1. Thinking only about FRET efficiency 1/(1 + (r/R0)^6) of positions 206 and 310 (r between Cβ atoms, R0 = 35 Å, to 0.05), which of P, Q, R has the largest value?
2. Suppose you compute Rg/Rh (Cα atoms, Kirkwood Rh) for every structure in P, Q, R: which one lands on 0.97?
3. Can you tell which of P, Q, R yields -8000 when helix-only ellipticity at 222 nm (-39500 (n - 2.57) for each DSSP H run of 4 or more, over all residues; to 500) is derived from it?
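Laboratory data are not the source of any read-out in this text; all were calculated from the coordinates shown. Since the model is a prediction, treat every value here as computed from it, not as a measurement. Cβ atoms are built from the backbone, for glycine too; each structure is taken alone.
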Structure P
Amino acid sequence: MKPEPEPQWGFFGHRRINRLAVFALPAELIPFYKQNIEYITEHAVDPDKRRYATRHEGPRHFIDLDQYGKAPFENLPRGWNEALAHYTDVYLVDLRGDTVKIIGEGATRFENGRLLGAENNRSIGLQGISTKDYQTFYNQHIFPQYYEDIWQVEPDSLAKVLGITLPCRSIFAKDRLSEHGVLPYNLLHMQRRLTDAFYTRNVAAILRLSAEIGHYIGDAHVPLHTTKNYNGQLSDQIGIHAFWESRIPELFADKAYDNFVGVAEYIRDPQAYYWKMVLESNSLVDSVLLIEKRLKQSLPQDQQFCYEERLGVTIRTQCTAFAQAYQEALRGMIESRWRASIQAVSSAWYSAWVDAGKPDLRKLNFRPDEKELEEIKALEASLKKGKIQGREHE
């Protein structure tokens, strides 16, 4: 017997959301997307498959907002470069071989090139330099190393911008942001990439990015993608993640949900739009957890979990009656987030097309080339290995 295997909205959910989003598009876009609806549907789950291939994929699916205090999390910059710079610590290896933090919380203070001791203030390593100047330095010297295992900093370049001497063996930086997720930053990045694909009329990129941004938008509508307690592991509720976003939609989305949403709307401020999305999801976290816990306490164990056959395998999963009771106790929350996902995916596609100048898509025909086919094979091979890079379950 195995537990239910599929994370996030589930493969079912992500595929269905993308498929339904096609029918919320304005008339100018429906023919192109309907012509390619099977690709958009099938490849909605590619980002999940990529989690088995690279450690950089996982953080794109979530953000632990509660890591940053309380809503609206004003100490978390909304811009990607600014957030990454703010939550990057810089360390110096001195001439004796000791490692000292010089930029970041609890950094060691410098004065006249000498170390003076630690203070609980993240800016103390940056006396005499403006935030703007440090951001420029960061963008030029540290940010380009984002996908590297080790972020090296040239001592002379940092010494110059700080206006001090830095006698040392080496300097390196550590990212404290990504481990807690980068979902809203990734959404804005994907929106820009999709716009570029429309602008250049790169049909393969349009379809691939349309499918994948749909996945991330779906994730952003799930409350448990915005908290450190992403699978109830901190509140003795292991398994609630798949219960909320996989089990219930699989049981009720086609039979009970109103899957016809309003027509796609133009997104005037994508950054604000995507941050509002994750903040709304985060505001629902307490209800998701507390209502499930209360319901479990009111029902005997044998009414909570049942056994089902799936593809010849017996799995233990939440009973249909239990799922129905949880859905009703949530008062339409899951259906509301489901419908909002569909409309948001459609709006993201439409907005990228508008921002690209509304290119004529009628003559764009897609046939996967050799590179595309090789990438698909590589994703499938990574999935079969069965080892997720990073969090086992968001």
Structure Q
Amino acid sequence: MPSQYDENRITDIHQNDIIEFRKRMAPLLKKYPCYDTDFALLRWLKGCKFDQEMAEQKMKWSLNAMNAIGVFEKDLSSIEKIEEILEAIIPLNEYFPNGILGYDKNGYLLLIYNIGKTHPRSLISAERMSRFYINAIHGYEGMQCLIRSEEAKRGCKLGTVIIADLNDFKYDVVFHLPAVKIYITGARILQDMFPDMTVKFYIVNAPVTAQYLVRMVVAGIAKETMNMIEFLGSNYKEILIERHGAKFLPKKYGGVLDDYIFRRGGEVPKHIVEMNKKHIPEKKLKKIIVNARNEEVVSINVEKPNSKLSWYFICSSGDIDFCVLFEGNEVWPCFRICTEFRAEYNEIMCKEAGIYQLLFSNKHGYMRSKRIQYHVDIVEPLA
């Protein structure tokens, strides 16, 4: 795990890169000033191997995507406020057995993933995919807010330390392939949107066979993340205490904090699964075919500003990339959506009148076409 001295030395070495990148990103940083710090800019540069053009493209998309889903309208200044917002976004938040513990003795942000308490089958059928992404993005930007705040106090580059606990590990976590695919897709989105964020990834209480399976799953994400992973043995409590401090860890991991802070995890109850289900009869749905390596656009004429545009769709098999465009810009960010377990639906407020485009892209598909059944609705303002 890097020391703050090492990280600050890197900042000094790459100061010219940071200055150049700041000039390049000046219009975007004026719009999103919270990202105008040396450490925040360095994260983007490191995540893109100091390719400034790539870093510019990814940073623009990421910050504009967060703005489109309302992230920057939220107060994410504390763990308590972050948790309140996540619970409001998705009613089954407590069944994601992960969470922020707080800062350690070095200023790093400690996270816990109780993977053994995850029930992937019930989770992926309980909510539409876009809500999983939106929930995760809010959570990660909340962590970024906490990191930037602590960096300003300490004057050094920080990040997250993850403790993944495989106690009570069930092989369903890695053998339920639809859930694994969704997890990897989500992990890649978060890696692109929040680069160079993790400084260490511990795995504790892992059976030997589970270690191999976990490596297989995380092989789908960045090599840099793979290099941060460390499997700890039976002495993991002593190691965590030494590196991060007992008063910053729960009792379960050798510290002094109460264990009640953990989310429960487990199987999602059926009444919660049924809460946000939406079904539109097939006879009301229109159909389009999106061939492999191609995309299709559904154009919608919104006649009055401040109208509400809503959509609902089902993809026949696999997944589809979906976004909403207005004058060539994404007003709803592009997410890869699978509807095997739950139809996808959402809505936006159209600030301006004009032609809005629902874009369905199958450019990532090599052979199979995708049949999309969809419904679009426009609700005009009363006045």
Structure R
Amino acid sequence: MDTAVADRVLARVDRDALVDLASRGYQVELQEVEPDRLQAIATLPGAGGGPRLMFNGHTDINSLARGWTRDPFTPWVEGDRLYGHGVQNMKGGLATMIQAAEAIRQAGVRLRGDLVLACVVGETQGGEGTHHLLERGHRTDMAVLTEPYGLGHLVTLHGGILHLAIHTYGVTGHISQIEKTVSAVLKMTDVVQALQQVRFTFRPHAELPALPRLNVGSIIGGRGERYVLVEPPYVPDLCTIIVDVHFLPGQTVEGIVLDLRRRLDALRDADPTLRYEIEIPPPAFFKGRRRLVMEPVDVPRDSPIVQAVARHHQAVTGRPPAVIGALLPMSYSAGDSSWLWKAGIPCLHYGPAGGFLETGPGGSYILISEMEACAKVLALTALDVCGIAA
């Protein structure tokens, strides 16, 4: 790489810049993922002949935690910390990737390949936004996701996520004739206990030793398909739990369901009054549910994009990456890389952090110094991967 060009780009990394991409030569597309739910895809067009690179970040944020001592929707700076709701996961990463692209543009450098900035929605619903943009042709040769895992952590390995509903069915009736009823809630208590004894079929992974794992995240029971809750004299005939399964590379949804059925069928053999059903995805009644299955990610560490980020991380920070592979406990979960990797796009998570997904009392913050350093690494990576036009 031409070091003079690289220096010119790095000098343009401005932590205070506010950018309007549409007016600065980017091709901007607003995609309607759902009615009135938009995401922005901005492309810095290349001259042609080079690989296409995507920087990907999600605009949806975690729910607001308690304990804020100031207005969480008015950001403020204390030393190296930028505070505000959602700044860490992951408004800071979004700003960082935009700043990297702006540094290249403002330096007057023309890339050979396109640089795509994907500001997507729906990461917490299973990567709906990234899935949507891929379905509409926004495919690149490589990608970097600026999740807040902290500089020095090149995360190439993640488990998968499956959300499913399990329903139990009963026979309703008044408490005065309870002997003629079957309580769906009581049957579900047996199901929940049985789920703790499920033996999954899998091949262990040394970097993800605690997977697979299962959590019963919520439960509701009542009468009828709307779970009527205001009739306590009546026995509930429907109960539903939402189950979160985090699983390993090599496991499949079909295999996981078979493992669950094996245990629940054994329970039903011992109790013929048990009637259950597994539903994937959970029904629309449960808003905010993860509607898409996120497959595991295991990108080879010698992939060109991984090596490029590692190389430029060391150039900017003076230190080699602390992690290339899994970062625990974050790698026990998943992100938008699931869809990129499934589409055949080598990718990794590399982004600025404050306190590893901190959402507790005092508020969420991100380190400004990490944002600045990350923007420089991303800019150099884009120059390297996309190539510089003559």
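1. R
2. Structure Q accounts for this read-out.
3. R
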